[in-house]
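So, here come the structures, one by one.
Computed from the coordinates by the stated procedures, all read-outs in this text should not be read as laboratory data. This structure is a prediction, so every number in the text was calculated from the model and none was measured.
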Structure I
Amino acid sequence: MRFKRITIISARRPEKEDVNEKLKWFGGSLGLFNIRDKDKSCFRIFIVLLKNVKIGKPMSSDEIAQTTGLTRGTAVHHLNRLMSAGIVTVDSDGYELKVDKLEYLVEIIKSNVDRTFENLSSTAKELDKLLGL
């Protein structure tokens, strides 16, 4: 599984044993939730999809909008953002997270980042050689 675009943000991990704070930190560290999202719409959608993992049934954008109290347009906007990050998938049955555990998500992202850095490193060596550096 490859991710198209992930932004890793280094932030202080919450010290409190508060699941919501840790989820906000987790998603924020992956660049999923930004300051412009004042009403935390993307976070709310992420939580709905995360809870839905236990059910194992994809959700339509209408179901997600209704569950989160958002308009369908707002829900689709954030779903598209989560899909471009490679975290959410969609098919004819609806939207769902690509993985059934957050730990797997981190492992996949790490593998993708490692592969990208390996490619960058080998290309840098080739460029150094070509440029006589």
Structure II
Amino acid sequence: MRQLTSLLSGSLFGLGLVISGMTDTHKVQGFLDIFGAWDPALVFVMGGAVIVMFIAWQIAGKRKSTILGGNLPSAPSSKIDRRLVIGAIMFGAGWALAGLCPGPAIASLSFGGTSGIIFLVAMLAGMLGYAFVPNR
């Protein structure tokens, strides 16, 4: 049942990314170009996501287990440290340069194109490279 739920929620997420334009690199780069031809449309996508997650966290905070009976994960850390800031800057720079981030990159594989594949390979290389970063 967990796999079916994961498949359905992942499909809904991917469909939402495609419909909202988050897989269109030009749309994303237009959103990030705040001093040029700024396209504010993705503010509504992010705002919708924040509202849904806020409601989900409120509901989850009152539950002891998931709807399917599994354990709920603990709340994420709110600690802001050097690694978080550096990682956020690197993520933002990559997002601005490529116009893709992990979710939309995977969703973009469904309609082909070499740029999505190249981005995904580079992203995976970066994730694997994390194992070699010292934890200080």
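Given a value of 47, 30, 18 for Cα extents along the principal axes in Å, for residues 30-101 alone, point me to the structure among I, II it was derived from.
Going through each structure in turn, the value belongs to II.
If relative contact order in percent (Cα under 8 Å, 6 or more apart) is calculated from each of I, II, which structure is the one that comes out at 24?
Source structure for this number: I.
Given a value of -18000 for helix-only ellipticity at 222 nm (-39500 (n - 2.57) for each DSSP H run of 4 or more, over all residues; to 500), calculated from one of I, II, which structure does it belong to?
Source structure for this number: I.
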